[in-house]
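Structures incoming, each one as structure tokens.
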Structure 1
Amino acid sequence: MTDLDIDAQADLDDVDVDEEPKRMVLVCWSSDLDRVWPVMILATTGAASGLEVDIFFTFWGLRALQKPDKRITGSNWKQRGESFMDKGGAENLKLGKMHMGGMGTGMIKSLAKEHGVASPAELMEMAMELGVRLHPCQMTMDLYGLKEEDFIDGLEPVCGAANFIDMAANADIQMFI
């Protein structure tokens, strides 16, 4: 055995295999591009770094999980009106500030492409491949009249605030973005 092999074995001996992986829980409450993007960047970075990651999508953040071709949702005029005003889908997100009738959003997306920054939709796909668990909020679904078939595939079962609080209480890192 070489010195390198002995050092590597010593490092392995120091690892506690029974140790639980660290967990990160994020809340995505907005469908603004400049809020969803950081959530997805942190989630994918955390998962790639070995963290277990859960994201709870609530209120307008839930729209990021919506199928991009699912335009009008809900069963009454208020729910339909809300869905008309806030088009769902990670591809349809707009800047919360400096949107400027779409010019600001187009500019930041163009800059991101020039600098090789993955879009929120690409990051969401990557997150699911890395094992990030995406949780739609049940209360928000009821409020907006959304159904599970309105969402992209691969999501975790719908959960409520109590489930999220349990997840957060057992996490090492909690963020509300």
Structure 2
Amino acid sequence: MNIDLSKLILNRQERETFSLQTLGNDSFLREIGGKFISPIQVEIEVERNGITFIGQGNIKTLLQLPCSRCLKEFRYPIKTDFELVMAEADNSNRVGVDSDIIFLEGHEADIESIVDEAIFMAIPISSLCSQDCLGICLICGSDKNTSNCSCQQEFIDPRWEKLRNLQ
């Protein structure tokens, strides 16, 4: 996912807006069991700031994720903002070597890693199909959202076990 900063580099403009769309790479979502359902849409405004270029943008896409409680797959919309700093490669000694700065190759900047990182950071640690999801039964494995199981789960902390007999 590259953006061409030729107009900004040649001082034809002070700022430029880019609209990009690409298919998402499911490989980094595979560990959590997710995948992209819709293309990634990126809107980014880049402004020349001396020897650097400051970009602010937003990302929209739709993911399919497994619920952390019931394990059913559900759609999870991503709408997130991101920022980035870019600089020409020959200015690396003036800018400093920082892992957060993207250095241009020619007049283009590859922002794919920043977009992937922003999407990954927008995914919740514990993704739920709904806030009131009941999950699965720990004994029989049935989905509590769709059926009532007859398993009796009575967990008593062993420290309180003696109080059970006081009736």
Structure 3
Amino acid sequence: MRYVVSFVFIALLVVGSVAFVRGAYSLGPIVVQPIDFNHTVHLDKAGLACAECHTDAATCVHAGLPGKDICLDCHDIDDEDHSQPEKAKLFDFAERDEDIPWARVAVTRPDVYFSHRRHVSSAGLDCLECHVDQASLTRPPARARLVMSMTACIECHEKNGASEDCLACHR
């Protein structure tokens, strides 16, 4: 009996350690964005569509991260309040003629090929079908994270009659 208890304890310790290391690894390092971008304000209050800022979503593999010029299409450096810290950061990038050095936080697994163009233009999906929590984010996520699970992808493919062949997405 003593050996069984020892074995179970060691097995739980090993499994727990592996789970902890996997969890810590998958979370990745903390990401500090140059601007605390508020999706809620831009999507709900300003009524913008995702593709108005992520302009590559309909034509490229990656949706792209908006540069300062996209932001300055709406925000006027001469007419807006520079006392708001996040707008002041945007205007500082503009005055220095530097682009905003965003860090990607929405990622897919390394073995997965995902094309925004195929899903947005060809399939006609709305961005919020996959990025379900974006509209509620008042600041960027602090860590890179997988956007969707394979189960969610398969369910969507089944529902929409898209290919479920492993090699369609896994390369």
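Bear in mind these aren't lab numbers, they're just calculated from the coordinates by the rules spelled out. These numbers come from a predicted model, not from an experiment. Cβ atoms are built from the backbone, for glycine too; each structure is taken alone.
Of the structures labelled 1, 2, 3, which one yields 31, 15, 13 when semi-axes √(5λ) of the Cα gyration tensor in Å, for residues 72-151 alone is computed from its coordinates? So the calculation was done on 3.
If distance in nm of label points 7 Å out along Cα→Cβ at positions 88 and 104 is computed to be 2.6, which of 1, 2, 3 is the source? Clearly, the read-out refers to 1.
Structures 1, 2, 3 were compared on Cα Rg over 2.2 N^0.38 Å, and the highest value belongs to 2.
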